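Asks: Heads up, there are several structures right after this.
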Structure 1
Amino acid sequence: MRFFSVIFCLSLALTATAADFSVLPANPDGTPHAAMMYKYLLHEAEGCLNARMEAYEALKTEADILAWQENLRSRFTESLGGFPERCPLNARITGQGEKEHFRYEKVIFESQPGLLVTAILYLPKGQGPWPGVIVPCGHAAEGKGMDAYQRASMLLAANGMAALCYDPIGQGERCTFLKEDGSVELGSVIDHTLVGAKAILTGMNTASFRVWDGMRAIDYLQSRDDIIADKIGCTGNSGGGTLTSYLMALDPRIVCAAPSCYLTSFDRLLNTIGPQDAEQNVFGQISYGFDHADYLHLHMPNPVLMCVATRDFFDINGTWSTFRQAKRLYTRLGVAERIDLIENDEEHGFHKAQREGMVRWMSRWLLQQDRFITEPDFDIFTEKEFLCTDRGQVIYEAGARSVLDLLSEREKMLAQKRTAFNRSADPSAIREKIKELIALRTSDTAAPEALVLKEDTYKGIPLQYLALNPEPGIVLPALLAMPEAFTGSWILICAAEGKASLFDNPERMQALLKEGNAVLALDLRGLGESANHEGGLGWHKTVGPDWQDFFLAFLLGRSYVGMRTEDILTAAHWLKAREDKAIRLVATGEATVPARHAAALEPDLFETLRLEGGIPSWAEVVHTTRAKHQLINTVHNALAWYDLPDLTALTQAQVEEISSTVPEF
């Protein structure tokens with residue numbers, strides 16, 4: 001216990017330190033070490049995208065294309081966790097009226113039990129039935145109330161097509177995080193990503209809810225006598241363009257689509273702005289050969305119009321590459337006229353030229369009328385007019401539930417499955433399943449390459465500055481302190497704050513060395529010297545700064561938990577190869593999650609395991625409404641099979657856990 005008491009004191013001293021403990025020299029090309037993970041993952045993504053392009057070029061026959069569609073649609077649906085059973089819509093109209101060019105109804109329906117969707121249905125004047133178009137919204141705080149989405153919907157109704165524009169989760173009247181006074185606390189992209197962290201653990205995605213909302217919106221249209229059930233279209237801009245792309249790929253009832261300002265290519269996306277918020281990243285998509293063009297391919301042979309902007313932050317060169325890929329396959333199926341593109345010399349947005357082009361396209365394919373349609377200056381709704389609820393947020397309606405409630409319910413259901421699995425399965429089978437879920441690539445006993453960059457002494461502590469190279473593209477900086485006589489154990493310390501923080505108090509480090517222990521302080525990938533502190537969009541307080549690196553790994557079907565577990569195991573094997581002594585593993589903060597995995601997957605490797613300041617379980621993350629900085633700790637669908645406490649049963653090491661809690665914003 002003397003070891004644990006000393007380390008406890010060390011862990012209390014985790015603070016920022018001077019740069020004297022930096023191990024890695026400057027990169028010759030000037031790129032910061034914080035870019036290591038993105039560069040490494042981008043290289044892997046490029047290999048996957050090249051392989052996909054080779055497979056695309058092999059699509060020569062209609063049978064080839066149909067098989068491609070079936071495979072990708074199945075994988076896409078699986079990555080979203082599938083879809084729930086349909087419940088009664090329980091739709092009700094909370095208001096209605098008429099304007100110069102159209103009529104409207106304010107609608108609330110249930111997409112899942114208690115999950116209420118607020119929408120405005122814009123109807124043509126006169127007698128129906130009419131085609132119906134669903135309009136999912138982009139990332140506007142006001143959701144369906146945004147000027148451009150109102151105008152697009154009004155223009156459809158003014159030209160003989162009903163339009164159902166509905167609020168996404170996290171926007172409009174469906175915000176997830178509210179202040180005590182009922183006002184909205186977070187922007188939509190952060191809202192979506194905090195929900196996404198919980199959803200990932202249960203095998204879902206923020207997009208799972210949003211896609212299902214769209215499918216139920218179609219159900220609502222088809223339930224009405226004034227809508228032609230087999231004449232359904234879909235259009236949306238930005239995040240609504242994302243949802244239009246998803247829905248047209250997954251729901252065959254959509255016979256005409258017009259996504260705006262989203263489609264580019266993964267190659268250009270990753271090399272420009274990078275991955276975006278949670279629903280725009282589908283687990284493993286790049287790894288199983290899915291690119292943006294495949295949203296169009298899954299919609300074939302139905303018509304689709306790409307509405308794009310020249311100066312969009314979704315790169316226009318990727319857009320044209322995607323269009324060309326899809327045009328070739330549409331041509332191969334004999335329906336080249338069913339795909340087209342309009343490019344507006346504008347920045348990101350659902351501008352008038354795009355709205356007009358979209359309505360002309362819908363008129364051609366849903367009404368069989370080619371018309372030159374222009375947009376009048378509509379009298380748009382005020383904020384009060386477009387609300388469907390009295391209090392401005394649907395969660396205050398009787399019986400309403402949020403997506404957080406549904407995720408908590410799902411976790412409780414999954415708890416039964418994973419409990420049964422862990423009770424009945426052989427430990428070796430459990431370990432293999434865990435390796436599969438975290439995408440552990442190796443637990444090879446071969447020691448990694450290690451380079452001693454320099455040797456120095458810090459306040460009487462002899463230090464070797466090491467660079468471990470577990471695989472191409474990854475360098476793990478470490479500091480090794482050896483005692484005069486190595487009679488104790490290896491102490492492998494992985495601190496969330498980085499290795500340098502452990503040397504703030506030299507007396508405590510000296511105490512470990514006097515006991516004959518040798519200490520290796522290791523920066524896991526993405527921590528310490530390779531930590532990404534940028535983050536962007538001010539997400540540091542809630543999601544964490546490394547969200548784009550995480551989502552790039554996620555698109556590749558990988559997890560930071562798995563990769564960091566590999567780092568710990570390879571470092572431990574390097575220590576064992578150097579001298580076969582017992583290893584005591586210590587981890588703090590987010591490093592505790594991979595440390596748990598390492599000790600469970602190779603139980604003979606570690607004598608003791610100390611965890612400080614980590615989370616007690618993933619289940620608690622799901623049930624903690626305001627959980628922060630947990631995206632990096634997630635493993636897709638893990639809670640269907642195991643939780644963090646289940647790893648203890650697989651661990652032979654003596655385990656001590658200190659100050660475990662889920663941090664909140």
Structure 2
Amino acid sequence: MRSLGMLGRPALLCALVAMTGALVLFFLGARTDRRDLSEAASRALAVAAAFISLAVAALVSALFAHDFSLAYVVNYSSRSLAGPYTISALWGGMEGSLLFWTLLLTLFSTVAIRSVGSTRPVVVSWAGCVLAGISAFFLLLLIVPANPFTTMSEIPADGRGLNPLLQSPGMLIHPPLLYTGFVGFSIPFAWAMGALLSGQADSQWFASTRRWTLFAWSALSIGIVLGGAWAYTELGWGGYWAWDPVENASFMPWLTATAYLHSVVIQEKRQMLKVWNVALILATYVLAVFGTFLTRSGILSSIHTFTEGDTGVWFLPFLAAMLLAGLATIALRLDHLKSDNRLDALVSRESAFLANNVLFVAAAFTVLWGTVYPIVAEVVTGVRLSVGPAFFNAVFAPLGLAIVALTGIGPLMSWRRMSRGALGRLIRPPVIAGSAVTIGLAVAGVRSVGALLAFGFCTFTAVAIGGEFVRGSRVYRSRHRLGWAPALARTLLRNRRRYGGYVVHLGVVLIVIGFAGSAFKVERNAFLKPGESMKVGAYNLTYEGMRQARTSEKQINEATVVVGRGGSRIGVMHPQSNFHFAQRQPQSEVAIRTTPVEDLYVVVTQFDADGSAAIRSFVNPLTWWIWAGAAVMALGMGVLLSGGRGEVAPAAARNAVRERVVVAG
């Protein structure tokens with residue numbers, strides 16, 4: 001394959017010129033309310049996206065052609081690197097990842113402008129101005145401090161290759177999903193700012209970008225879970241979430257975006273929380289860019305961060321300018337953001353949504369403070385401190401459990417007000433179920449208070465959500481004489497926004513059940529000679545020896561571990577400790593035996609010359625439920641994204657819901 005690397009930098013320069021033109025034209029179109037200028041700006045934006053696509057194609061061709069005249073190709077690829085990982089090298093380094101980010105940003109912006117450009121042209125022009133300004137900043141980064149097309153003074157025969165930890169199937173999808181989520185939030189952010197700048201800050205701006213928000217949130221959600229799965233299967237420490245600074249950086253915008261998705265329903269239904277919603281989408285996008293800053297500034301230590309350079313210095317002023325400009329715009333238009341209604345009663349769905357929002361924002365602030373505290377402490381005292389998982393778990397666990405409980409309570413409440421008696425009748429079955437599970441597990445010997453609360457709240461919420469499906473299906477059964485399965489399917493498909501959200505909530509419940517299982521985790525380390533055994537939990541592990549093999553990429557050292565339980569042999573596991581030649585770096589490959597009850601997780605960390613092996617093993621209860629919950633969440637996201645704009649619940653179902661609003665003693 002022939003390298004097109006020489007086209008990369010000229011393409012970026014042309015993209016910057018086109019993007020600057022789009023920025024100017026969008027601004028003039030917004031100021032003069034001239035649609036022809038905005039249409040010209042939209043075309044200039046598309047031209048910029050085309051040039052950026054050319055730059056991406058140039059870098060990909062250079063990677064596959066092994067064009068080691070480019071420093072980026074030398075640093076992140078090699079002749080022995082497998083084809084799929086050669087593709088992932090595009091986002092495996094700082095410069096390439098910024099190029100990929102900019103590609104997504106310009107493509108999303110072009111599609112969004114064209115798809116909703118016929119409605120509210122002044123809002124669209126201001127939104128285009130915001131998107132073009134953000135894109136111009138990223139292009140400037142690519143041209144000055146983070147140029148992926150920098151050339152080598154001396155061309156080496158081979159490259160250094162991709163970090164062994166990144167040579168994993170997770171690398172092919174986890175970073176692109178995170179970037180898709182981060183970049184996707186730029187669309188609702190830009191529309192919110194466009195609505196404020198144009199003075200048209202009604203509900204139209206978030207209705208126009210609802211699918212973009214759901215799309216971005218879904219991509220980020222799946223990306224975070226896949227990141228946990230990647231850490232679980234590759235890093236060899238027996239866990240899936242370590243509260244690493246860059247893990248936190250992806251989690252913070254997810255928390256605020258989740259709060260936004262819930263609170264915007266209140267604005268849609270009751271025309272309340274307008275300031276809150278604009279502030280949440282501003283916070284979400286600022287936190288998304290803040291995560292990019294953390295990854296590329298070198299100020300925090302993480303396995304996810306890129307090497308320290310000048311890029312972080314550029315991000316900080318951009319972050320500050322975006323945050324201050326956003327807050328100033330909100331302050332300027334406060335008179336357009338007054339709520340049309342007030343909270344009528346504490347026992348109402350609005351109150352549940354509001355409490356939910358407060359908890360999500362509190363959780364986001366907790367994660368933010370724990371992440372940046374080492375930086376603040378070093379600036380103030382000159383001493384670098386660390387904030388470990390103990391802090392995050394202690395503060396986040398109560399907030400998380402409260403959110404799970406509200407997830408079950410919210411659907412049972414009606415809008416505006418609800419009598420305590422009506423709520424009591426609906427909440428009684430979930431409370432009985434949750435209490436029964438909690439008491440039953442306590443009697444069975446479970447002593448972890450956190451786990452008992454988690455299992456109890458998860459049962460409560462699952463039963464509450466299940467009751468909603470039953471009540472909705474009952475309407476179709478009575479009206480159309482359908483069986484339970486067809487009635488359930490019709491309930492789901494006729495009101496996808498509502499019931500798709502419930503499916504997502506059930507997925508979250510399953511994930512929390514998996515998290516609760518970590519309270520019963522068992523770990524054991526041993527140094528074994530061939531034929532020796534160790535015990536971990538109910539399992540007996542016998543190390544039988546080592547097998548060696550060699551490829552062009554690495555030296556493979558594989559242990560054979562026979563697994564027994566209750567005196568019976570139940571399987572053989574093959575953990576590896578390999579050595580990658582290009583990077584001169586060892587890496588462990590984990591062996592996992594997974595069931596819905598528990599995972600047996602085995603890592604070999606060292607081999608001695610006599611064949612002895614250092615083996616680290618874990619029993620991780622209920623981890624399977626995390627991945628099952630993620631699959632259920634993905635199903636719910638698909639339902640949500642497939643919903644039509646005109647979708648409404650049938651009249652009988654609406655009437656059945658209205659019966660809950662009646663205030664009775």
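Asks: Which of 1, 2 yields 4.5 for distance in nm of label points 7 Å out along Cα→Cβ at positions 92 and 532, as computed? Let's see the in-between values first.
Replies: Working: 1: 4.5; 2: 3.7.
That value comes from structure 1.
Asks: Taking distance in nm of label points 7 Å out along Cα→Cβ at positions 116 and 564 for each of 1, 2, which is largest? Provide the component values of the computation, followed by the final result.
Replies: Working: 1: 4.0; 2: 6.4.
Ranking 1, 2 on distance in nm of label points 7 Å out along Cα→Cβ at positions 116 and 564, first place is 2.
Asks: Out of 1, 2, which structure matches 7.0 when distance in nm of label points 7 Å out along Cα→Cβ at positions 396 and 516 is calculated? All intermediate terms of the calculation are to be shown ahead of the outcome.
Replies: Working: 1: 7.0; 2: 1.9.
The value was obtained from structure 1.
Asks: If distance in nm of label points 7 Å out along Cα→Cβ at positions 500 and 548 computes to 2.3, which of 1, 2 did it come from? Walk me through the intermediate numbers first.
Replies: Working: 1: 2.3; 2: 5.6.
It was calculated from structure 1.
Asks: Please compute distance in nm of label points 7 Å out along Cα→Cβ at positions 188 and 212 for structures 1, 2 and give me the label with the greatest value.
Replies: Details: 1: 2.1; 2: 1.1.
Structure 1 comes out on top.
Asks: Work out the source of 27.0, 84 here, i.e. which of 1, 2 gives that when Rg and Dmax of the Cα atoms in Å is computed.
Replies: Going label by label, the one that fits is 2.
Asks: Moving on. For helix-only ellipticity at 222 nm (-39500 (n - 2.57) for each DSSP H run of 4 or more, over all residues; to 500), the calculated result is -11000, so let me know which of 1, 2 that is. Intermediate values should be presented prior to the final figure.
Replies: Numbers: 1: -11000; 2: -21500.
Matching structure: 1.
Asks: State the single structure among 1, 2 that was used to calculate relative contact order in percent (Cα under 8 Å, 6 or more apart), giving 16.
Replies: On the way: 1: 16; 2: 11.
Going through each structure in turn, the value belongs to 1.
Laboratory data are not the source of any read-out in this text; all were calculated from the coordinates shown. Quantities reported herein were computed from a predicted structural model and do not represent experimental measurements. Cβ atoms are built from the backbone, for glycine too; each structure is taken alone.
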